[in-house]
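Taken together, the values in this text are just the output of simple stated rules run on the coordinates, not laboratory data. On a predicted model such as this, the values are computed, not experimentally measured, just so you know.
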Structure I
């Protein structure tokens, strides 16, 4: 089963596990659930709690 993508509710940024967030030290292939709780949206700074799973 593929890892789910998550979308930032405040700004619409999409976290794609296939890409990760290398600029924040999150390597490609990292599931959203494995990201540290202090990670924030790279576009708007919203907290991890402001992300919702996408239905795709």
Structure II
């Protein structure tokens, strides 16, 4: 599965991993995942590209 998520400037780095796992859990149980790209946006947030293998995913 591939996802694009917006990492808000208000979310500190130390909270990124739990937030990502929460986002992935909405689609199934994460078996493994990786951040494959990070792009800056004009509003100080970042766009993350995530690739994941999920257990119980319908995709």
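Suppose you compute P(r) over Cα pairs in 10 Å bins from 0, in percent for every structure in I, II: which one lands on 23, 54, 21, 3? The read-out comes from structure II. So relative contact order in percent (Cα under 8 Å, 6 or more apart), computed for just one structure, reads 47; which one of I, II is that? It was calculated from structure II.
A value of -5000 was derived for helix-only ellipticity at 222 nm (-39500 (n - 2.57) for each DSSP H run of 4 or more, over all residues; to 500); which structure in I, II was it taken from?
Working: I: 0; II: -5000.
Here the read-out was taken from II.
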